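For reference, the structures are reproduced in the following blocks.
What follows is calculated from the coordinates using simple rules that are stated; it is not laboratory data. Quantities reported herein were computed from a predicted structural model and do not represent experimental measurements. Cβ atoms are built from the backbone, for glycine too; each structure is taken alone.
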Structure I
Amino acid sequence: MFNLTIAQFSPEIGNKIGNMNKMKNMIKEAKKLDSHFIMFPELALTGYCTSKIVFELAETMEGPCIKELRETCKENKIYAAISFIEKGNGEEEGIYIACALIDDAGEIVGVYRKTHLFDQETKIYRPGNELSIFNTKFGKIGIMICYDLEFPEVARTLRLKGADIILVPLANMKPYENYQSIYSKSRAMENEIPIVLCNQSEPLEGIDFFGQSIVVDLYGNTLMKMENKEQIETIALDMDVLKDKKLNYVQNRRTELYN
């Protein structure tokens with residue numbers, strides 16, 4: 001059992017310092033709620049953008065804003081999933097939509113780069129090429145970002161690699177409310193693990209974000225669902241819910257047919 005906080009808001013495009021300070025305050029607020037883990041929407045640090053401004057906003061894992069957020073996690077002894085525009089180095093040079101998993105000592109557990117780019121994202125960002133599992137004191141965590149949710153292969157691969165839970169930061173906009181609702185439950189049920197979504201909320205600069213962040217258990221039950229407004233909510237997640245042994249989708253797959 002651990003307490004997970006969803007920080008649903010729409011960050012201001014290009015205002016890294018303002019967004020960072022808001023996130024720091026949310027981290028402190030989550031700690032007051034006795035939370036162990038906080039997650040933010042897709043590109044929470046910079047706001048969602050697909051123009052050349054991303055090159056000015058990008059930073060490496062050693063960038064100043066990431067360092068300051070790491071320090072805030074350390075001071076408050078809390079884990080965080082923080083999505084930002086990552087600047088790659090060397091052979092991985094380029095701009096990525098990424099999510100850093102930071103532990104309660106301020107250390108980086110790992111970074112996931114969005115593998116499935118949506119619409120205009122393909123013109124400015126590079127796709128990631130790894131589906132990784134991150135070991136934490138709460139279990140093995142898988143991360144997807146927004147459009148990744150709509151590809152069942154991603155969640156299934158994370159599950160096969162041992163994920164106990166999947167976190168999904170989003171910047172999802174209308175008219176895709178039904179997609180988000182259905183896919184969150186589908187990915188949870190077909191893989192028999194909880195799925196947690198944190199979306200941007202409220203329209204911003206011509207993009208109609210709709211919020212509706214949601215926590216779904218392995219049976220597809222909605223444990224918590226937000227409205228379309230900025231809010232921060234904490235939920236206690238039980239990671240030891242018994243699975244239905246008659247279903248056992250992973251073990252009952254017939255992989256010889258799928259090849």
Structure II
Amino acid sequence: MSRAEPTLAQKTSSASVRPEREPLLEVADLHVSYGAITALTGAALTVGKGEIVALIGANGAGKTSTLRAVSGMLKPKQGRITLDGAPIAGKKSHELVPLGMAHAPEGRGIFLNLSVDENLTLGAYLRKDKEGIERDRQHAFEMFPRLLERRDQRAGTLSGGEQQMLSVGRALMSRPRLLLLDEPSLGLAPQVIEKIFSILKTINQSGVSILLVEQNAHLALGLCHYAYVLETGAVVMQGTGKELLASDEIRKAYLGE
């Protein structure tokens with residue numbers, strides 16, 4: 001008699017954990033609540049140095065809450081978060097930026113009444129190196145030429161794709177080692193999404209690690225080195241992007257196959 005196949009929630013396996021991954025960010029036993037509503041129930045993940053790591057899962061699984069807890073926008077009820085081995089759980093966002101973390105949140109979070117140029121300047125508000133700031137501004141314009149064309153335009157008048165480019169560009173102005181991105185493809189046309197994901201790959205190749213929350217699981221798994229699947233606030237499956245793309249459970253649950 002054949003054994004029953006394990007459910008998706010039973011498939012988190014230490015066999016998929018790569019011991020050679022050199023951790024930059026580590027999250028363990030993370031619990032987050034909004035009043036009486038529980039969002040995370042012991043979530044755990046690692047972002048290795050130089051990696052793109054994706055979080056995928058259904059709406060309400062806890063992906064955005066994970067990013068907000070990591071970046072200091074939410075205070076966890078319990079859990080351990082370390083950046084380069086140093087504990088950061090409970091630190092505020094402005095304390096994490098100098099440590100090398102930047103967060104481009106869902107909804108982009110740009111200042112709509114300020115110009116493109118002013119938004120980029122605010123991304124570097126903790127820096128004092130004027131020449132370096134200007135070099136990074138020009139680099140942002142090289143990555144996103146549309147932003148250069150709109151340099152003096154109010155951010156609120158930009159298209160959705162241009163606003164997303166500005167959100168990423170502003171986050172990079174702090175020179176992060178770790179970039180948190182929440183739903184960068186949300187509401188964008190396919191050709192714009194392709195452009196942004198191509199640039200994310202280039203950003204990663206420059207040495208920036210990325211923790212990516214993305215509803216489009218196929219895109220996320222095709223880009224990332226490693227991925228975690230969240231269900232009801234906990235990690236239920238993990239592996240390389242290729243491994244999860246090849247998984248029957250993932251294809252049925254998240255790729256519509």
Candidates I, II; relative contact order in percent (Cα under 8 Å, 6 or more apart) computed = 28; producing structure is II
If helix-only ellipticity at 222 nm (-39500 (n - 2.57) for each DSSP H run of 4 or more, over all residues; to 500) is calculated from each of I, II, which structure is the one that comes out at -9500? II
Could you tell me which structure in I, II was used to calculate distance in nm of label points 7 Å out along Cα→Cβ at positions 82 and 130 as 4.1? II
If we compute mean count of other Cβ atoms within 10 Å over residues 58-65 for structures I, II, which one ends up with the highest value? II
If mean count of other Cβ atoms within 10 Å over residues 154-161 comes out at 19.1 when worked out from the coordinates, which of I, II was used? I
With mean projected area of the Cα convex hull in nm² derived from the coordinates and found to be 15.0, which of I, II does the value describe? II
